[in-house]
1. To test your reading of the models, identify which of 1, 2 gives 20.7 for Kirkwood radius over Cα pairs in Å, for residues 42-305 alone when calculated.
2. Where does the value 24.8 come from, among 1, 2, when mean count of other Cβ atoms within 10 Å over residues 138-145 is the thing being computed?
3. If distance in nm of label points 7 Å out along Cα→Cβ at positions 298 and 394 comes out at 1.9 when worked out from the coordinates, which of 1, 2 was used?
4. A value of 0.10 was computed for FRET efficiency 1/(1 + (r/R0)^6) of positions 98 and 274 (r between Cβ atoms, R0 = 25 Å, to 0.05); which of 1, 2 is the source structure?
5. If distance in nm of label points 7 Å out along Cα→Cβ at positions 66 and 410 computes to 5.0, which of 1, 2 did it come from?
Structure 1
Amino acid sequence: MSAREAVAAVTGSFTEHRPAARPDPADGPLGWSGYAESRARAAARTGEDESVVYGTAVVGDRECVLVSFEFGFLGGSLGGRTGDRLEAAYALARERRLPFVSLVATGGSRMQEGMIALIQLQRVARASALLRAAGLPQIAVARDPTTGGGWATLGAGADVVLALPGAQIGFAGSRVRPADADPYAYTAEGQWAAGQVDAVVTPQELPRTLARWLTVLTASGPAGPAPVPEALSGAGLPATGWDAVEQARSPERPRAEAYLDAYFTYRLPLNGDRCGGTDPGMLCGAGIRDGRPVAYAAQCGTATRPAGYRTAARVIRLADRLGIPVLTLIDTPGAANDAEAERAGAGAAIAEVFAAVAAARVPVTTLVIGEGGSGGALALAAPDNTHVTADSYFSVIAPELAAAILKRGPDEVRATAGQLRLRPQDLVELGVARSVVGHAGPG
């Protein structure tokens with residue numbers, strides 16, 4: 001697919017821009033013999049005079065700056081003039097306060113320009129950082145192939161990374177990776193499994209998905225925190241601490257997926273920690289609630305892994321930069337505490353979430369919907385805007401573990417649960433939670 005075909009696949013409204021042309025030696029900055037002829041052949045074959053086109057576009061009903069790579073022009077490689085165009089595209093987005101969308105298909109830096117080509121990555125990284133500092137979102141679509149410096153800047157450096165099915169994606173292109181390398185690791189699907197891609201999207205779904213992401217990342221709404229979700233069960237307030245634990249652990253209790261489906265008109269996933277990890281027990285993303293964007297991080301009842309915490313921190317920081325309120329749903333017996341979790345940096349990952357919530361300038365709303373086990377749950381809790389459901393509990397530690405620490409026998413676990421004052425109504429009385437949703441008072 002050519003650069004312009006890729007543009008036409010996502011928008012019918014595109015206005016091309018071009019930076020002022022700069023003079024270059026015929027064979028480029030290195031005087032590479034035959035380079036001028038290679039460029040001429042590429043131009044004749046593709047109808048383009050460089051490996052990227054850019055301009056303004058309307059995707060769905062949102063205006064954006066759109067960049068598209070022409071892989072047929074010297075493998076979509078980045079040279080000096082490519083850098084000119086990319087830098088100008090980022091500047092245009094800053095000037096007009098528009099989101100930035102890149103349709104990437106590149107083999108990396110252009111050999112015929114040597115280090116002059118490679119340092120274009122620094123220009124792109126700088127322009128991207130300026131756009132990020134301006135509070136504007138960046139979305140990348142990884143086409144086939146997306147490798148080398150193009151992946152390491154425009155692709156992997158975007159806020160949201162989408163990929164087309166089967167696309168070759170990776171820093172190492174097919175000709176330079178180890179001969180025994182697992183080919184799956186260099187595919188869109190492999191990168192999604194490793195938490196480097198947020199979603200693999202078919203060409204047919206791409207226009208709507210892009211339009212929805214642009215809406216979520218740029219929509220405005222009334223100031224203030226995200227609304228507290230309504231309780232999805234009719235559970236009554238528990239009489240004892242152990243009753244609270246049993247209600248929270250009931251397999252029939254509504255889980256995060258049900259709460260998110262009821263809360264949002266539609267939602268879009270943000271997948272992975274960008275460090276090679278994912279945690280299916282932590283759902284993260286952003287969506288539209290009553291016409292307003294809300295970001296979310298939701299635990300699913302399992303012990304949360306380091307990758308889950310890092311993904312949640314990533315989402316909270318992104319929402320904070322773009323001015324989007326955050327909803328967190330707490331439901332975990334606690335952080336994963338096996339050896340693998342420790343090696344993966346459980347403590348540091350939990351610290352990231354505590355720091356992201358503490359530093360957030362946007363309001364954070366929290367609802368405890370099940371188990372609230374220790375610091376692994378508290379990391380996601382808004383200090384001044386946490387609410388609980390009747391079928392939840394929140395405790396310094398699970399009652400069984402508290403009893404073990406206190407050297408109490410199994411027959412004392414229930415009494416320990418009562419002493420911990422972990423019931424929803426206790427949490428309101430203690431000032432830990434603001435309300436039990438669906439109940440007028442602490443009970």
Structure 2
Amino acid sequence: MGEVAGVRELIGTVCEDFEEFESPRGAERTSAADGPLAWPGYDDQRRRAAERTGAEESVLCGHGRIGADRAVFIAFEFGFLGGSVGEEAGARVVAAFEQARERRLPVVSLVASGGSRMQEGIRALVQLQAIARACLLTRQARIPHITVLRNPTTGGMWASLAAGADVVLAAPEAAVAFGGSRVRSASETGEPFTAEGKLADGQVDRLVPDAELPAVLAQLVGLLHPQRLVRPPEPAEVPAPLREPDQVRPGADSGWDAVRRARAADRPHAADYLDRYFTSRFELSGDRAGGPDSGMLCGIGEHDGRPVAYAAQAGTANTPAGFRTAARLVRLADQLGLPVLTLVDTPGAANDAEAERAGAGAAIGQLFTAVAEARVPITTLVIGEGGSGGALALAAPESTWITADAYFAVIAPESSAAILKQPPEQVPELAHRLRLRPRDLLELGFVQGVVPPG
């Protein structure tokens with residue numbers, strides 16, 4: 001992939017009515033010749049970069065309209081000394097985040113940078129601390145930050161600015177790594193250092209081609225715009241079930257019948273509920289710590305004209321990455337003030353050797369903590385299997401509902417038989433003893449109700 005387009009051309013493709021911010025006071029480069037280190041030829045390098053790109057610095061900051069809303073933009077000009085950040089560029093980035101907090105506007109950073117500017121030495125390196133603090137203050141102010149990783153995004157701007165954004169998008173085939181290609185071993189190449197690799201490792205939410213970027217950014221800015229959010233938010237509406245439960249005689253269905261209904265191949269699953277519930281939705285992928293889990297669907301969608309965050313189990317045994325992704329989603333919703341909808345459907349957490357090495361217990365614990373700490377309302381609907389702690393971690397205390405074709409149990413009936421050293425033929429009887437049917441759970445006070453057929 002070649003160099004990115006010029007920064008003004010890039011800005012023109014993603015927003016309208018762009019107004020550049022004035023250079024912040026104190027952002028001017030030191031008057032000393034060739035910068036703070038008196039680096040030979042540095043002034044000439046800057047002059048040539050300005051003539052070649054038409055840019056005064058490696059970053060352009062301002063605000064513009066995208067879709068129906070305005071946002072603050074921080075765009076990097078890679079043609080200006082490799083998009084590197086020195087004192088002046090760092091001050092511009094920090095000031096842009098300040099403007100976002102004052103104006104209550106989302107931040108969109110379009111990153112293409114080789115990192116800190118070598119010619120300014122430690123004065124450039126410390127800009128990473130200032131930028132990281134600006135990101136933190138903006139997060140604490142409940143202002144969303146959406147970043148787009150362009151080619152290349154390496155070094156300090158990946159670590160201090162982009163990696164911690166609320167939503168991380170990336171251009172396909174972009175080079176993304178902490179160590180650039182010129183400073184790491186020549187043998188270290190391939191997917192770990194690309195946008196595709198970062199997606200596979202759970203560090204990027206979505207790859208977005210340039211042609212799709214304006215529409216994707218407009219959708220995200222519209223969903224997350226702080227001026228559109230109402231605090232405190234009303235709880236998410238409980239989804240209606242998607243089918244009539246099987247007809248059974250009152251009181252005659254057993255616990256094993258409930259298990260079989262929940263495991264039926266034709267039962268609606270999470271994707272079916274999400275498609276019905278949301279008019280549009282944006283999926284967030286990855287735990288930022290090693291991988292994604294296709295069995296945990298997380299994101300933000302629009303329901304009845306307002307944004308709702310969601311985390312939905314897709315019927316599989318969730319991995320540690322899935323639980324960490326759900327915890328990330330709940331924390332993000334709590335930060336921005338979004339209500340949360342969770343859909344429970346899992347036979348239980350993955351418990352193989354790989355899951356243990358990846359920290360299954362700790363990951364489930366993170367999700368329990370995120371749900372317990374959340375200041376926003378969380379609404380849960382059990383739509384299938386509710387298998388032990390792996391299901392309970394996603395359930396909202398005192399706001400959990402269940403469909404008639406679902407169950408919830410302290411442990412799966414088969415595992416119960418194994419623990420009690422009972423033969424397989426005892427599994428149906430144990431399922432009934434566990435009192436896992438929807439009406440049992442209502443009587444035991446675990447669920448608030450069995451939702452009526454839709």
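Please treat every number below as a calculation from the coordinates, not as lab data. Please read these numbers as outputs of a predicted model, since none were measured by experiment. Cβ atoms are built from the backbone, for glycine too; each structure is taken alone.
1. Numbers: 1: 20.3; 2: 20.7.
The read-out was computed on structure 2.
2. It was calculated from structure 1.
3. Values: 1: 1.9; 2: 1.2.
Answer for the origin of the read-out: 1.
4. This figure was derived from 2.
5. Details: 1: 6.4; 2: 5.0.
Attributed to the structure labelled 2.
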